[in-house]
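Next up, some structures in structure tokens.
What follows is calculated from the coordinates using simple rules that are stated; it is not laboratory data. Because the structure is predicted, anything quoted here is derived from the model rather than measured. Cβ atoms are built from the backbone, for glycine too; each structure is taken alone.
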Structure P
Amino acid sequence: MICRDRVVIVTGAGRGLGRAHALEFARQGAKVVVNDLGVSLSGEGGSDAGSGGPAQDVVEEIRALGGEAVADRSDIATDQGARRLVATAVEHFGRLDVLVNNAGFLRDRMLVNLSEEEWDAVIRVHLKGHFLPLKHAGLHWRAESKAGRPVDARVVNTSSGAGLLGSVGQGNYSAAKAGIVGLTLVAAAELGRYGVTVNAIAPAARTRMTEQVFAATMAAPEEGAFDAMAPENVSPLVVWLGSAESKDVTGRVFEVEGGRICVMEGFRHGPAADRGARWDPAGIGPEVAKLLGRAAAPEPVYGA
């Protein structure tokens, strides 16, 4: 019960990873706002109003466990929807302690076949859909802090190995997920003064977004064996990052898959050469070759 009485928002919580996070937060004592539009894998359908759908289904699961939850179908990639989402938590439960940004969908294409609409749709739901809830949660926590009320809040963003290393056929998704890492670093630096930590995960699990890939490359686990690709394996880290215990961890990215947790180490200053004057283009090639010889080789792009 490491999140007892903490109020948590999970976006995209109607299925897959988000559903697993919402249920585990509830098992650990949290009150959960289950946000989901109920759209298809490619983002069609759904509604930003009303009730029912996968969000309400998860709410009923949480209530069956003896927990407290409320459904929210706001479009978190709009300013109004993100503001309403935060207001839902405060109005129903009196506070907000944790924001888990998880919502997203795929529209995979090779770059030369990727349409502008497919680019915009994926960037919108993943990157804008992280920024706006984070903005409005941050505004709430800043106001609480300035009013003299203690804030011990958490944000957990969802990046991907595609965002950290790239993934063939997923230029839009990889760009959005890489942007989430940059957003995480900036938010951690800006919101720390108000009592907020911000971290990101790069999960690998079997969901609607990945089931075809895993079906083609991995055999199903034998009955009774540990299912390394079950989305429930990712949630314990997310819940811990949402707890009071994680107060000293911020601005970090964790890769999590099955029983494995890895601290990802991103761009950092490597080998350098300073001529002390303007370079001549003809002299740069040999110097770059020396620098690359001293630098670590990049990890391969997924699918390359």
Structure Q
Amino acid sequence: MKELILFYMLALSHLSLSAQELQADVQINLTTNTTSINPQIFTTLQQTIATFLNNRKWTNEEFPNNHKIKCSFIFNLKDASQQDVYVFDLSVVAERPVYNATYSSPFFRHLDQGISVKYMINDPLDYNENLYVNNLSANLAFYSHLIIGLYLESFGKGGGQSQFDQAVTICNLVPNNANEGGKPVLGFSAAEAMKLNGDRSKIGMSLDLQSTKFSTFREIFYQYHLEGLDMLADEPAEGKKKILAILQKLKEIQGLYRSYIISQFALAKAVEIIDIYSSSPKSQLEEAKSALVAIEPTTQQTIMLKSKN
């Protein structure tokens, strides 16, 4: 137990010389016709985004190099029909270390569609935390704070609050009529949170994480990682029992609210959870599967694929 406590202390250490929080891998995939566009534009943009994410100090926390948050930002180009304006679908995944394990645990997995970017080669990527500058930097800043908030939340109750607050602030700074080269900026306005599937939007996710009705989810998020996942190395039976109890709580909360932020948790954790119970009694495995599908029905596809392997 002492080793486990030390692990947590190191994870949130303030004694390291490393200030940056993220270790982000950035990819731009050209999934539409770009034959008339200089490919160096996308190479430069990819490097610019990586530098923006990894070299910026997003919080007052000091993260040791071996506890920087590993994450990926994958931009799939969907539209390049307008000169110097590009529309991407962005896939964001983030993970945290697991105590005394050789693998990391994904804690956030999300697809954000229709991000418009106005960009010319070697354009700087400007950002001001008190002012909306452009869609790309606003999106990158939003997901950086959301990821860091969830990471901190997984190590301490309420640990991500200041980061969730900042995510909401970023949303509020974006003008309602903001556009990039005539294409609308999506996902930030309060009105979007009220639409069908509005809880999938940036403002929807951040408001849910701030809402008192989801305080139980945040506590469960912490318990899953600290009292379940991180206990598996030393007390596997107790850790597995705890995770099953947590899944049942999530199932109850999802039955009340049917929120994307809870569905996202199940989507991020489905493979991990099935792997955890793959060598357990069949009753435990089936209970885990049933809970996952109740929380998010599309996890059934992941479960079927795992069963075939």
Structure R
Amino acid sequence: MRAAGVTAFGGPEALSLLDVPAEPLGAGQVRVRVSAAAVNPTDTYARNGTYAGRDQVKKFPYVPGMDVAGVLAEIGEGAQTDLRIGDPVIGIVLPSGAHGGYREDIVLPARSVARAPAGATAVEAATLPMNGLTARLALDLMALRPGQVLAVTGAAGAFGGYVVQLARTEGITVVADASEADEELVRELGADVVVRRGDGVAARIRERFPDGVDGLADGSVQDAAVLPAVRDGGAVTTVRGYRGDGQRGLRVSPVLVRRYAEEQERLDRLREQVEQGELTLRVAATYPADRAAEAHRRLEAGGVRGRLVLTF
């Protein structure tokens, strides 16, 4: 079984194509023949050893990857699914050791797998699970009502873009940050108000909403620097574990997508929203799996809009 992974932590060059054993199929699980696997920033942290002390990295070889798309190949006993063998599917992966999305065959809980969006290629479909579910969880944690105001930082990124689009479908007013080069993209995603990104973004948001916004999805990991944009008692979601400063009654919630890793109904709803044109699948570039190092190198260079995707 081919997989792109590492036998020691390091830079992008640590990634290579490896042979790993096929995973046994257990009760409640399904097997997916992987055609495409998205590359996320989380994958680079796992590759370079940032997560070495966490349970995701138990032993080498380590295979990164949290998103897959392919074909359903096998269904285990008692699996809760209405899918059939041969159906195009998407899945979210919680990596552990050799169990990661960068492999051509993977076994997942049946509830981590949903039908792929109709009309989407496997490469396009692979960009949806992790970022889409993370955005969905962020909005669920904030629980904003129609007419309330949400600020989104990193709005041109995959997570931020999905937050903007999902919030707009729920009648939430969105103020988003963007560079000059990304402003048109962020408006097309559905932001009502766009402010320039960078230092001082909280003040620029307050200029447009003097009372502060009701919620904030901090996709650009600005943490304390952007909290002043939020009204007292407002809701904040973060993507790198930041829990706030305990002031002004702010409800700060780190978003951990593993909470939704087996929420098949939510993943399937995201699929429906893609088919309805409410969510946009954005691919920046594709790489054969044996060029995973090149994909990581490009991602770490910054400025990628959309997802990089490995193909098998």
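Summary table
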read-out: Mean count of other Cβ atoms within 10 Å over residues 120-127 - structure with the largest value, from P, Q, R; value: R
read-out: Mean count of other Cβ atoms within 10 Å over residues 88-95 - structure with the largest value, from P, Q, R; value: R
read-out: Test item: helix-only ellipticity at 222 nm (-39500 (n - 2.57) for each DSSP H run of 4 or more, over all residues; to 500) calculated as -7000, pick one of P, Q, R; value: R
read-out: Distance in nm of label points 7 Å out along Cα→Cβ at positions 24 and 112 derived as 1.7 - corresponding label from P, Q, R; value: R
read-out: Value 58, 43, 39, calculated as Cα extents along the principal axes in Å, assigned to which of P, Q, R; value: Q
